[in-house]
Structure 1
Amino acid sequence: MNKVIKIGFLFPYSSIHPNMSNDIMDGFFAALPAAYRRYYQFYPEFIDQGGSEPVKAAINKMRMFHQVDILSGFVSYMLLPEILPLISKKDQLCFFFDMGEYLPPLYPLPENCFFNSFQFWQLEYALGNWAQKRFGGKGAMLMSIYDSGYHIHSSFWQGAIFAGAQEIDMHIVPYNPQMPDIKDVLPDYLSRIEKSGVDYLHALFCGNEALSFFSMYKQSGLHNKIPLLVSPHMASDVVLSKISHLGLGFYSASGWNYQLNTTQNILFKRQFEQSTGRKSTVFAVMGYEMGLALLPTLPQMQKGDIESAISYLKTSWIDGPRGKRNFSIQHNFEKPDVEIEKISLQSTQYTEMVMEQGTPMEYNHLVFEDIHSQCVSGWKNPYLCV
């Protein structure tokens, strides 16, 4: 059959990663043999920062007007209770993306819903666990009000607890619309952290605030006194490429390394970069994984046999740039391979050295409920969509 599979894509705004959605869609096509690419077409719908009303309006338009076969794009787990009545259809396959800013929901989800997550919460748990084992004593966390509204910092804290931590200091920089740059207030926080005598510091900031933090951390002289661990976003190329001149050294956790020398990663980079002319990103990885997962379902999708496609995805696995992956929350996401890295900034470049393999959280671990109960912000926008 020659039916074209329509994929509706929830396309959010991101000042931090403007190409995140385009990279996913281009990554999807990079995973397909050239002869099969004509059988898929994306229908992007702009959802601003991913709030309730824009997302619901986009879903309704894609289902009723475009009559898409697959609903995809970025969706926050916090928004699911509001949109489940719109997407819980046996004749509608859903394949959503998230960065893993939240743990998966504790309640059961419809069988037609699949999620490709970068699992930031797993990386943070592994980083906290490693930090406590490596440095011992008491740690501190310094973060923006935005980052504090997700499960990321709580996952780091739980990882440290599991490694024997008794307490950790938490410092949150409040939002102030009259303050265009947090550089004005960071010296006071860094001074307090230094005087507290903690054994390590974990920082969580996004976008320009991440750049400001690194600058003030260097100026404070704290880089010679307290080991620094940063969030996966702060250790991404989009940030590191702008601060290499600072000459700092710090640690982070990675779920995918551009330099990873596996057959699957080499093939992915070659296919994506040859087809787009852009450097591969984590978003391209996630789109590529979607392509690997959905291609085997093409015959069923073209015949309109959505139930068979859903049944296949529930039990199937792919072997991609991040290793073995599955996309059904109900079948307990495959735990990611996590690498603890030491990052060294050197003049106009940076290096990433793998220290050891991190320990991710067991799925349905007892701390799941604790972490869920600690988040009271209710942020519904996907992480980095600001």
Structure 2
Amino acid sequence: MIKFISFFFIFVITLSNAQSKTQYVSENANNEELAYALGTTLEESIQNDEPQQFLKQWHTDSFKEQIRKEMKLEEVTPYYKGFLEGVTKGLSGFPNKLIAEYNADAYYDFIGLRYEKLEQTYYALFRFYSESEGINYHDYKLCLVDGKFMFSDVYIYLTGEHFSATVGRLGILALPKNKLAEVFGMDSSRKDYGFLQDAIKLAKKGSFEKAYKSLLKVKGDLKDDKFFLLLKSQYAMSFDMDAYNASIEDLMETFPYDSTLNILYIDYYTALEKYEKAMGYIDQLEEETKDDFLRLMKAHLYYTMDNTEKAMENYEFIIENYAFFEAYSAKLTLLTHSEQFDDAIELLDELAQDYEKSDLIEYIEEKDENGENILEALVKSKAYKTWKKSK
């Protein structure tokens, strides 16, 4: 189901580039090369544990301006200045969180660049993936500053919006209720944000049903906000699947053409065992991102559908193109279930080129928390016992 990872709400602002100006970005070979170099720099800063290098690439003037607009402020107010000061002190946690995830079991890869004619700039797409958290995409909006490419914002697929939008909302939600009038005046949005504040406080206490009911009191434009609908579905999922299903239907009706929500819909239809619909949304997500790594999700889904042939085909694609251990493990399971033990041993020999044999043995023979092992048939096979004894 949908995962609101903590680093979605951690933001980085450095104040070193206050006088720099962004420039119009045209689509040409030179700019594409420079933009691609920035994507590579961001990737390497996470993979090489260099958070400061990551932060140097962030054009904070543009980011702060977007926050101001999200907070509906006509000018910089004392509260806004104080809010930014508070944010600045803790926001370096964003790259640090990514680095921590990467050093655990996650992957963070720069996978593509595109030019958006409407916005007249480039976007750099990154894939976040871990076996525990699943998949997500970060779409960095680039800007040209004094002849140098930087990024000004980033769109997060699982939250369905740009960072700046989430930060601006957090700034509003941090206001005391009696201060909301300074942002909204006597507009009905003031009451709606009050209900949203109440819901978040209730959810923090684990009172998800009460939080959900508080959201139902929202009647203005906020009720059709994507973030709001995602939050509503998350709370509903915690206590009532019927309410959850209704919340997802609201999302689909309100944002019928938003492909960034496909990750949510894949999980949703998989949980309902409507596998063909889930597969359709994987196809749409692959078309949107041009990311063939999504064939790993297809393989898992085909495995769930008992389509061994298609599952194997996709696992083998991932192994060939990404050498991804999770795909090796799944293929080993399929070979075990079909009692193709000799082929399983060939796969183990291939893995032994990159992993210690003792580690592979421990992995193959390990039992789960219920004392079971899905590779038990392989462990008991003559082929495996011979392989285990061999040097």
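Throughout, read-outs are computed from the coordinates displayed, never taken from laboratory work. Predicted model, so just to flag it, every value in this text is computed and none were measured. Cβ atoms are built from the backbone, for glycine too; each structure is taken alone.
Identify the structure, out of 1, 2, from whose coordinates P(r) over Cα pairs in 5 Å bins from 0, in percent, for residues 40-247 alone was calculated to give 1, 7, 12, 16, 17, 16, 14, 11, 5, 1, 0.
Values: 1: 1, 6, 14, 15, 16, 13, 10, 9, 7, 5, 2, 1, 0; 2: 1, 7, 12, 16, 17, 16, 14, 11, 5, 1, 0.
Only one of 1, 2 returns 1, 7, 12, 16, 17, 16, 14, 11, 5, 1, 0 for P(r) over Cα pairs in 5 Å bins from 0, in percent, for residues 40-247 alone, namely 2.
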ask   = Suppose you compute helix-only ellipticity at 222 nm (-39500 (n - 2.57) for each DSSP H run of 4 or more, over all residues; to 500) for every structure in 1, 2: which one lands on -17000?
value = 2
request  = Taking distance in nm of label points 7 Å out along Cα→Cβ at positions 56 and 352 as the quantity of interest, name the structure among 1, 2 where it is greatest.
outcome  = 2
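Here mean count of other Cβ atoms within 10 Å over residues 104-111 has been calculated and equals 13.8, so which of 1, 2 was it run on?
1
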request  = Taking mean count of other Cβ atoms within 10 Å over residues 112-119 as the quantity of interest, name the structure among 1, 2 where it is greatest.
outcome  = 1
key: Which entry (1, 2) yields the derived value 21.5 for Kirkwood radius over Cα pairs in Å   = 1
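1, 2: which one has relative contact order in percent (Cα under 8 Å, 6 or more apart), as calculated, at 23?
Details: 1: 23; 2: 12.
Derived from 1, not from the others.
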